[in-house]
Structure I
Amino acid sequence: MKITCVGGGPAGLYFAVVAKLRDPSREVEVVERNPPGTTYGWGVVYWDSLRLALHRADSASAREIAARSVTWTGQQLRIGDRIVRLGGYGYSVERRQLLEVLQARAQQLGVRMRYEETVDHVGDVDADVVVAADGHLSAVRSRNASAFGTSIATGSNAYIWLGTSKEFKDFTFGCERTEAGWLWYHGYQFARGASTVIVECADATWRRLGLDTADTTDNAAALEMLAGVFRKHLDGAPLLDRRPGQHPARWSHFPTLTNERWYDGRVVLLGDAAHTAHYSIGSGTRLALEDAIALGDALDAHGQDIAAAFRRYADERRPEVARWQREAAASSAWFELMDDHLRHEPIDVAHALLRRRDADTPGGVRDVDRSGWDYRMLRATQNPLLRQSRSLIGALRRRRATARLR
């Protein structure tokens, strides 16, 4: 079987690894339009469930990813100088490092890598299976969008994906008020001396600050302004809009993408080409890698019956992805009301923040049930001694999760 993956991001690379592992006789290639080493973004987050799934699929690359990852052992909401500790832990890895691990593993297994090439027409690709893993703007999908039933809904908030040398040891939601409205960020460390900072605000605030008409080739003035707003949060560190060799980050409004059909003939959609989920739940890369595993399993189970393999893949993944997209939509909608939420006490905002992904539960801060056990627990664990106990429990869970990988 000949397989061509269009797109050399995490989804395409990991599927190539899985496909070659399942059957070394397959001819697998990855076609990437950018030069080797090119990437966008900063760090990506993941949790124990993905860590375990990667270990089961390919323990060699899973160990290498883990070795390059950072563990953050808490979460916090910071509103000005007031901090609410939220608990929880997770992992993050630099996107560039993740790609390096997967590229090296793919080449080790015999996957052919083709850089600085584009696929203009699927009909020109000599392969039994063509995997469209070329992102939410997928050229492969877009050229035949009616076959997939593509829909895109755009969020109302503006955001920009930045970096900083400040190390956020906790995953931090930080908020500051300006004369134009509230600004907030999602910040987390992904490497030594490096953190992701996703700055977000209401569209009206974005426009009042003049960020919609800022210089599209030089973010310097906007970065300086944002760094000033979050100066205390950043300990005076600057905000950065690119890594060396990258294009600068741009303001955007998040596109939630769905497709009624995930395959057409010998073409199958993978990762962001098939679906997106708002960054506020940190699951885009997770869903892409899980897609790759599921597609690899389906092709392995059905041999040369590609149609049956695609059906199995779509039937398995679509309900799971839909569930995550519902949670992401609820989370995105919650952040779109952030200016209203921040009128309330930080502890109440924090409680609502933790519950924002539940679309069946009122998510506004005014709906907070202060008599509930989870609210009382959140308030209690602001006590340093109780928070230390919770931290010890989290450490035990991490050790158990690590032990499962041996």
Structure II
Amino acid sequence: MKHIKLFEQWLADKSQPFLFEGGAAGHMAHPFDDKDLTFGDFKAMIDAGLRGELNFEEDATEKTDGQNAFATIQDGEVKFARNKGELKNPMTLSEFKNKFEGHASKLVQDTFQFAAQDLARLLMNLSPADQEKYFKNGKDFMNMELIYSQNPNVIHYDTDVIQFHGIKETDGNGNITGTNNKPAKEIADILKKVESDIGKTFKIIPPRVIKLQKDLDFTTNKKRFINQVNALEKRYGLTDSDEVAKYHEMWWRELIDKQFPTLSQDVKEGLLKRWAYGDKKSLNMRSLAKQIGPKEAALVKKFDKEDVAKKYKENIRPFEDLFLELGSVILKNASDFLAANPSDEAQRLRSQIQTAGSKIKKTGGADQVRKVEAELARLDRIGGIESIFPTEGIVFKYKGKIYKLTGTFAAINQLLGIMKYGR
């Protein structure tokens, strides 16, 4: 069939993004973001996560909530970056500090400037051999999280640390070509051994290994989550060996056939590529009226402008809800979070959400109330207010790729954004 051939061609071309994938370099995917995973992979993650055994290839670690930065050593000097252009031409300490001088937030300015000052001194205590081994004279970078207690995001920490994540390998032109997480702990351990892990403001730490335990309701929860995966498979007659992307391709095709049944197959293929695969060059929308007539073209364009984004959310929602709820269940069985008093911080977050949410529903504008109610509904679907924990989530490695399970954090982050900024 034609759509199967299209799907197979797309799978062969890993450069083509599916609509539900993240696009930024270095984006850490949820399992439901990855077009290569199969339904069988989903089931393996569910089983391992509920067993407390997400250490497929390395220890599961905490995803912390700070400010991201990169550092390298080039020509005997520590240099810094925040984006692709700076990965190509990293900044000196003075250049990096100037980048944040006069920032709208003095606390943001302090976070980056103080961290850079500490890193510029501490990293130079690595031996020349280690500097070259890990950074390749400025080609590779340590990816890190700056956690400054005076400048909290969603999670409040009572410690000031620079948490190493791992080395980002580049081609020398700012393009990230690989990730190696092992040096995060290796370099942190080396610096600690030579007493160079503590700066004036920050302490350098490795990724925080999370302690996971088997879920107390393992049998019940495993059956419940696996049944959800089975239901998604069954909808289109798929199996454990099928890539999940096949479901999404068939879902969009079904939608297009139902919404625009009279269109020719070629036009439907163009819409499929545009809406399911994000390929906006496959169909010339400007000349669409010549192909299908002005009335039908107007309906297609209206749908393209007003409904596709909503349909995207409808398409991904069962996968997103499944893994967000799975994350919230796994986090209930986790411990050793970076927050010093996890119970107190969890209660603070819960109280903040409840208080601010109630206030907006009483005094907010209609659009703001609608957004808050939608996020509160999502929070309820994935575990409710009691599933809020003081962490951004868990990071684990599976079949050579890094994934995250964030539980309720996504909903919390959206809710606090709506409450604070009205967006």
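Every number in this text was worked out from the coordinates using simple rules, so none of it is lab data. What you see is a predicted model; the values in this text were computed from it and never measured. Cβ atoms are built from the backbone, for glycine too; each structure is taken alone.
Computing mean count of other Cβ atoms within 10 Å over residues 125-132 for each of I, II, which one ends up highest? Can you show the working numbers first?
On the way: I: 21.5; II: 13.8.
Top value of mean count of other Cβ atoms within 10 Å over residues 125-132, among I, II, belongs to structure I.
Taking Cα extents along the principal axes in Å, for residues 229-276 alone from the coordinates of each of I, II, which one would give 33, 16, 13? Kindly include the intermediate steps, with their values, before the conclusion.
Values: I: 54, 24, 15; II: 33, 16, 13.
Attributed to the structure labelled II.
Who wins on FRET efficiency 1/(1 + (r/R0)^6) of positions 221 and 333 (r between Cβ atoms, R0 = 35 Å, to 0.05) among I, II, i.e. which is largest?
Details: I: 0.65; II: 1.00.
If we compare FRET efficiency 1/(1 + (r/R0)^6) of positions 221 and 333 (r between Cβ atoms, R0 = 35 Å, to 0.05) over I, II, the biggest value is for II.
As an exercise: helix-only ellipticity at 222 nm (-39500 (n - 2.57) for each DSSP H run of 4 or more, over all residues; to 500), calculated from one structure in I, II, equals -16000. Which structure is it?
Numbers: I: -12000; II: -16000.
Comparing all candidates, it corresponds to II.
Where does the value 19.1 come from, among I, II, when Kirkwood radius over Cα pairs in Å, for residues 237-380 alone is the thing being computed?
Values: I: 18.1; II: 19.1.
Computing Kirkwood radius over Cα pairs in Å, for residues 237-380 alone on every structure in I, II gives 19.1 only for II.
Which of I, II yields 0.99 for Rg/Rh (Cα atoms, Kirkwood Rh), as computed?
Numbers: I: 0.97; II: 0.99.
The read-out was computed on structure II.
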